[in-house]
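No value in this document is a laboratory result; all are computed from the given coordinates. This one's a predicted model, so the numbers in the text were calculated from it and none came from an experiment. Cβ atoms are built from the backbone, for glycine too; each structure is taken alone.
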Structure I
Amino acid sequence: MPYRYLLFDADDTLFDFEKAQSNALERSFLDLTGHYEVHYLKVYDEINLALWQAFERGEISQSELKDRRFVQFLARLELSLEPADFNQIYLQRLSEGQFLLEGALELIQDLSTGYTLLLITNGLKEVQRPRFSTSPLMPYFEGLIVSDEIGVAKPHPAIFDAAFSLLGQPAKSEVLMIGDSLSSDIQGGINYGIDTCWFNPTKKANTAHFSPTYEVSSLADISRLV
């Protein structure tokens, strides 16, 4: 295949964000109150996902997302904690969550010998930079693009502009976007005119009005594909 550059999404593609988020939420409650209940995560997931989807659609800013989610979350749980305090400690705990998906390190080590790799993530800089900077994956990447630093998130073309600028403006035919999200990774890549690979380990049905160039269900499939 003609690719020379591979753009990788980070969370839920290479990094186990579900584990990092669950760990951070529990530790935040234990730090602040000494008490945690398992159902808190489900409530937080619902609120956080809805806000991130609104951000990807351009309906709210990333700072609004950060401000609103714990106001809504703590109100839903009817807890009298201060949202700003909770947000601060949660972001600190989340920034420590470097859990990798199984096979991620081996995949990146393998691909780094034949491709230039770039990590491109929707997230907050105070979380993503610390999480990734000391990860064993980062020595194999040319760099890291964080939506919070660009001002927009995937699927917005500006974040792909930043990626292409960092890579020295390669031909679009030489670049493949790999990620787990149809709405951000795949839609963004298609809109930008580059090929895409949907990482779909749970084999979800594609209900979108567009299709990725490729679809894989394991990280090992990516290595075999390219």
Structure II
Amino acid sequence: MYRLMLVEDDSGIAQGIKDMAETWDFDVFVVENFRNILKDYTEYQPHIILLDIILPFFDGYHWCNEIRKISKVPIIFISSASDNMNIVMAMNMGADDFIAKPFDKDVLMAKIQALLRRTYDFSSDALILEHRGAFLNTGDNTLIYNDEQIPLTRNEYRIILCLMENKGKVVSREKLMERLWKTESFIDDNTLTVNVNRLRKKLDAAGLDNFIATRFGVGYIIQ
């Protein structure tokens, strides 16, 4: 089932789109907290976003720019501000399409379906994991914090991926080593310690102090 995230402050328009999309078997999340749309995005992990320009607190351009820092998820702007300048600005911000209000719902759904077909190979559907403002993209193996990419080795990526997948839980050293062994990396206890320490230094240097905590005799935790 496709997940559609709708960022629209007009409740009537939002409900109409939601009802239409659900008849096409979409799962629809309608944003209500317009202060923290990025948090909703990372928690819901939509396949596509419909985004209005004029919103409370921050406009759609702001949120499009923020999302584009961490993801290539398809974004369609829907707005009555459909003059050429706004359309050009939306596309330059990273939008994939622009639909002017008022619009025909059947045309909207056709455009959504076409964009999804062009975008996804669901055999390799990517997720974005977030903690303390750090975003780990499992599609391209990148870690972004404060608009900067933190370079990771292959083993460092796999370690932080395992920890972020189990956020709030202690991950044993044995589980981490097993995870890395399965990927044909030679990891023993000393090698794991070296990799974790190197990863911590990179995170500390980027401003993510104490991102990975040690539970002595047990393992590591992100909390």
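Before moving on, here are some points about what is shown:
- Structure responsible for 25, with relative contact order in percent (Cα under 8 Å, 6 or more apart) calculated and labels I, II on offer: I
- Per distance in nm of label points 7 Å out along Cα→Cβ at positions 25 and 137, the highest-valued of structures I, II: II
- Here distance in nm of label points 7 Å out along Cα→Cβ at positions 9 and 161 is compared for structures I, II. The highest value is that of II.
- Comparing FRET efficiency 1/(1 + (r/R0)^6) of positions 41 and 57 (r between Cβ atoms, R0 = 25 Å, to 0.05) across structures I, II, the highest value is found for II.
- Parent structure of the calculated result 5, 17, 15, 14, 11, 10, 9, 8, 7, 3, given that P(r) over Cα pairs in 5 Å bins from 0, in percent, for residues 73-112 alone is the read-out and I, II the choices: I
- Rg and Dmax of the Cα atoms in Å from the coordinates reads 17.7, 56; which among I, II: I
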